[in-house]
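Got some structures for you, see below.
None of the figures in this text is laboratory data; all of them are computed from the coordinates on show. Given the structure is predicted, the values throughout are model-derived calculations rather than measurements. Cβ atoms are built from the backbone, for glycine too; each structure is taken alone.
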Structure I
Amino acid sequence: DIGRSADHKTKTEYRQELMAQDVKGAHGLSQRTPVTNSATWDKIKGNIIELGKYQRATGAGNRLSEVTDGTIRGFLASKQGVVSESTLNGIRYSLNKMGACLGEERSASIFKVTQEFKGCGMEKPQEKIRFDNPQAVIDKISDPRCQEIAQLQLDTGLRVNDARYIRLNGDGHSIEVHSKAGRVVKEFEVGAQHYQRLEEFSGGKMQFSLSTINHYRYELKKAAKAVGEKMSRTHSFRHNFANKLYHELRSEGYGHNEARAIVSETLFHERLDIVDRYIDN
């Protein structure tokens, strides 16, 4: 479901509907949620086309609808230890999405095969995503609307799309957030100062976009370079927020796992191991 048609739904809206139907578990939700992002769709198509080429090259047929578990296993094995864990996870996700199109029995069978290769990608050193001086980067952003996105990310830990597309509540201090994981937070606290600034950019609307993602990336890259940062990511401020929160919690007496759990909840993450990416570096 990619596009802007009248009946188009977001990933969050699909997941909400499924949860209301008592569909549970990350895999169950993922398998039943249509692809709503064109970039994700392009990656899925590319991975499945590559599977088709492998199928033909190994003499296993020409029809993807008839691909066997053995062929899928061989294809994944050819990637094992060759591509990074994140790339392998993307391939596994693509194959699971393909399985969802082939019926419940094949979907379950393919999922079992892809699970065999969980954690089989190449390990690579985690690169540092955080800015050394995030506030200096923000102060150097020339577009005030992009500057507000960045400050909101640094102060709250929001993902870029949640800080970019705003849903005002009208209460003077909170916004509604539709997280990537499908969770909706009706009253996400941003504080009176942020709320007032957002209202100034709203043009009288309750829902509006502060900037396109590409323009925000451009402004961020330009500002980061100007202050001597070695990289710029739209996720960087989120990493800065999470790392700061974790260390504040530890200094207040929270244990490592307690602090991780709080950071995970604050970032709308379901898995603690993902949080380690934010606090390890």
Structure II
Amino acid sequence: MKREKQKIGWVILLITILIFVLKVTLSPVKETIIFFPLHKEAQFIKAESQLNVTTSKISPYKYNLTYHLYSELDRSAYLRQDIGLLYRNGKLATIIGLKNWKQYSANLNQNDLIKDNDTAFYQAISYHYGEIQENSNITSVQTMSMDSLYVIKSKYSQTFNSFHIPQSELEKEWEDTLKPYIDNQLNAIWNKGMKELDINRHQYNLVIPLTELSTYKDKPLPGFTKRKSEEMIGKLWEGIYKNYLFGIKTEEGTSISPYGSTIPLLLFNRDKTEILVLII
């Protein structure tokens, strides 16, 4: 088939919300994120994703980008794990936290560093998770955080300037140039994928990239109650964790590295029964 020849291919993760089955067990710690009913009181005191740039000590023509991921829960949890995804110009560059989980802890502090030497737009989306066990009752607690950063290479001096929000006319010009360019590229790829897979975008009441999901951490998804929205988001992240971050599962049963794939596109069905995750 034509799409099998592509480096990544078209991959859909179908996450059914109403008939999603979870196997609940009190076995030893699982190195995985599993959505359980949300705890009624537990909450995160702090959860943040931070992107920062420093000049490379090895070469003035390169820079180091640090992805800092931190969260603090209001109580100790049986299991704590945070997952961070960093995209460079719309493509997955690194993942934080896949194997870094803690037991009987309230906070997590993680860092990752990537090296680069060119202009780029970075976007980070993070999922902060805790599993709480009280007697025989298992619940979970969750939140999200995000950050974005522009790194601009000077045409003349080979130096770098970085900003989160433009503070000058020049930075605003870069934002107005770089982000639309990347968005247009992503939309073209997503549209091609939906056309090849015969996906009707109008059947979905909300279509957003994964990097924008954090905007719904404190407000419900359109057409859903706050509680149902939180449940959908939790199950979505569980599916992403199992079927994307450890390797993209194909229909043929093989696994493809997620690195270099585009930002997943989330399509929420109008009948509120499923979420399609388009990964290219």
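Quick one: distance in nm of label points 7 Å out along Cα→Cβ at positions 115 and 155 came out at 2.9 when computed from one of I, II, so which one is it? Derived from II, not from the others. When semi-axes √(5λ) of the Cα gyration tensor in Å is computed across structures I, II, the figure 37, 23, 19 traces back to I.
Could you figure out which one of I, II the value 56 for percent of Cα pairs over 22 Å apart, for residues 51-210 alone was computed from? Walk me through the numbers before you get to the answer.
Values: I: 60; II: 56.
Computed on structure II.
With respect to FRET efficiency 1/(1 + (r/R0)^6) of positions 83 and 171 (r between Cβ atoms, R0 = 41 Å, to 0.05), the largest value across structures I, II is given by II.
Ranked by mean count of other Cβ atoms within 10 Å over residues 147-154, structures I, II are led by I, which has the greatest value. If helix-only ellipticity at 222 nm (-39500 (n - 2.57) for each DSSP H run of 4 or more, over all residues; to 500) is computed to be -17500, which of I, II is the source? Answer for the origin of the read-out: I. Relative contact order in percent (Cα under 8 Å, 6 or more apart) was computed and gave 16; which structure, I, II, did it come from? The correct label is I.
One of I, II was used to calculate FRET efficiency 1/(1 + (r/R0)^6) of positions 75 and 235 (r between Cβ atoms, R0 = 30 Å, to 0.05), giving 0.50; which? Numbers along the way, then the final one.
Numbers: I: 0.50; II: 0.80.
Going label by label, the one that fits is I.
Structures compared: I, II; top value of distance in nm of label points 7 Å out along Cα→Cβ at positions 163 and 251, i.e. the largest, recorded for II.
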